[in-house]
Structures are given as C-alpha cells and as structure tokens.
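Nothing in this text is a laboratory measurement; each read-out follows from the coordinates by a stated rule. Since the structure is predicted, the reported quantities are computational estimates derived from the model, not experimental observations. Cβ atoms are built from the backbone, for glycine too; each structure is taken alone.
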Structure 1
Amino acid sequence: MNNLTASYLTRAELSVLITTLMYFLMNGAQVFETLVFVPRWTNAPPSNFNLLLDGHGASLKNFWIVFHSLHEITFILAIIFCWKIDFARNSLLILFVIHFAVRVWTLAYFAPNIIHFQKIAGTPSLSDELVRRTTLWQTLNYVRVGIFIAVSLGLIPLALKLFQLRK
C-alpha cells in the first residue's frame, strides 16, 4: 500500500464516494416506495394490483432496472479502483457479496411475485392465500430494504478511512 500514487488514491476515493451516493439515492427511492407505494397496492389485493400495471399505475420496473444497473457498475468500479488498498478491497467485496445476495433474493422472490400480482390485477376474487402472500411480500420487503440500508451505512466508515489515507 506504500506505493499508492495520488491519482490512484483519488480514483479510489471518488469511486467509493460515488458508490456511496448512488446507494443512498437508491435507498431513498426504496424507502419512499416501501412507505408510500407498497402499502397502497398491498392494502386491498387484488383490486389495488392495478397500481402495478404498466400504463395504468406506477410501474417502476424500468426505473429499478436502470438504477440497479448503474449502481452495480459504480460498485464494481469502486472494487477495481480500490484493489491495491487491502482494507477497502476486502470491505467492498464483503459489502458487494451481501448486496449481490439480496439482489439474487430480489430476482428469485420479489420480482416473480410482483409479476404474478400484475397478472391477476383486476380479478374480482380475493382469497386468504393472496392476502397472506401480499402481507409476506410486504414484510420481507422491509427486511430487504433494511439490508440494503445496512450495506450503504457500511460504506460510510470505509469511505472515511479511505479519505484518511492522505494524512
């Protein structure tokens, strides 16, 4: 780590700063969605599922695809730009593994369920099973958002320690 140039350190600092800022922007959108939008469509299944439909409601599919893609690119660049700094590389790798695990969980559980809820939007039937599924989805979403927030909070001490390397 003694052979770090000023430009290498600047790239490392900027990449972690950008990743942290992207994560906090993403968290803001997730918290808004979780506290405002999710309670609306889970409140009266399946009649409120229309809120999930493209062109009829607030479909956020494209927003999340773009946002997560940009964020993950910045996260990977931060790992690359911090590779020679052991503590930063190791911390970023741990946080990225946690982040990636939650993304896999999102793609394996949350996305397929939202697609299912969209498919049954507007159907008049209401079953206890559907209420249970939407309630479970909402509860697990709180856990998922909490993990994402914890990962972003984990970036703060890393960034602070990285900025102290210049001293």
Structure 2
Amino acid sequence: MLISYLLSFIVAMLIHELGHLAAARVCRVPATEFGLGWGRRLIGFHFGGVEYKLHALPVGAYVRLDIVELQRRPLSRQVLVLLAGIIVNLVAAALTLGTPFGTVNLLLAATNLLPLYQQDGWKCGMVMLRALLRRKSAVVEWTFTIAGSGMSIALIAFQALRHQ
C-alpha cells in the first residue's frame, strides 16, 4: 500500500509539472529545465529546448521557466501557467477518485493552492498583488508571505489535530 502511494506521489508531481510546462508552451513562455527530484543528477537529456533531468532523491519536481517572459504576459496567462499544475492534478483526481492516485492528486492540488511560500497559491497571490498595486511592494509582499504561510501552517496543523 505504501509503495502505491509513493509511486502515485511521484507520478502526480510529474504530471503537475508537465501541466505547468504545457501551459507555458501554450502561452509562449520559455522553459529551460524540467526536473524530477533533487540532489545529484542521475540522467538527463535535451528535447524541444528543455533539459529534462532525473535526480537521485525523487522528492519534488520543478520546471524552470523564464520568469521575465512570464511577467511580460497578461495576468490571466501568468495565472494560467501558475495554476496549470493544480488543474492537471484536479482532473487526475476526478478521473481516479477513490484510488491512491486520486487521493494523492487531490492532496497535491490542495496543498499547492495554499499561499505557503513558493507554492503555486503563493506565486499566484504575488502576481495578483503586483498587478493590483501596479508595482512591487516589499512591505505588502512580505506581509502576504508571512500571513499566508502562517495561515497555511495553522490550517494544516488544525486538520492534523482534527483527525487524531
């Protein structure tokens, strides 16, 4: 059972990042790197201008986007690229409801929506705040980061305590 959840988690992370990559392609935002895992690189190859890498520790995944180009896109396209991974996870969860894969996709989508530092929800909040203010504001961005992270941790802790 544990193995099915671990494999589901790896595949869910992979499709999550592929969602970001696909949306970036549609919005003409260049991506230079796609990685699964962290640590020492085990294998890699280039395809379509992107370097694909598999790392030693299969925890986490990422797509390295050209942030300057992303920020040049309209707000709706920025949000689409940033939320595409969550959308893919929600679709996968709906299609596989009641399975370990469905559960993991739902959890991955839910946690990525949180305004926790470096999660997709936080990134969307930052681009929306900047668009709303029409500029960057260190005070607003730090306040959002600290408050969002604090609320996210409190929500996770509350849920954990509730299910004990």
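Observations on the model:
- Answer label among 1, 2 for the case where Rg and Dmax of the Cα atoms in Å, for residues 49-128 alone, calculated from the coordinates, equals 14.1, 40: 2
- Highest-scoring label, criterion being relative contact order in percent (Cα under 8 Å, 6 or more apart), among 1, 2: 1
- Entry that produces -24500 once helix-only ellipticity at 222 nm (-39500 (n - 2.57) for each DSSP H run of 4 or more, over all residues; to 500) is calculated, selected from 1, 2: 1
- A value of 18.0 for mean count of other Cβ atoms within 10 Å over residues 41-48, calculated from one of 1, 2, originates in structure 1.
- Structures 1, 2 were shown, and Cα extents along the principal axes in Å at 67, 27, 22 was computed from 1.
- Read-out distance in nm of label points 7 Å out along Cα→Cβ at positions 33 and 105, computed value 2.9, structure in 1, 2: 2
- When distance in nm of label points 7 Å out along Cα→Cβ at positions 25 and 145 is computed for each of 1, 2, the largest belongs to: 2
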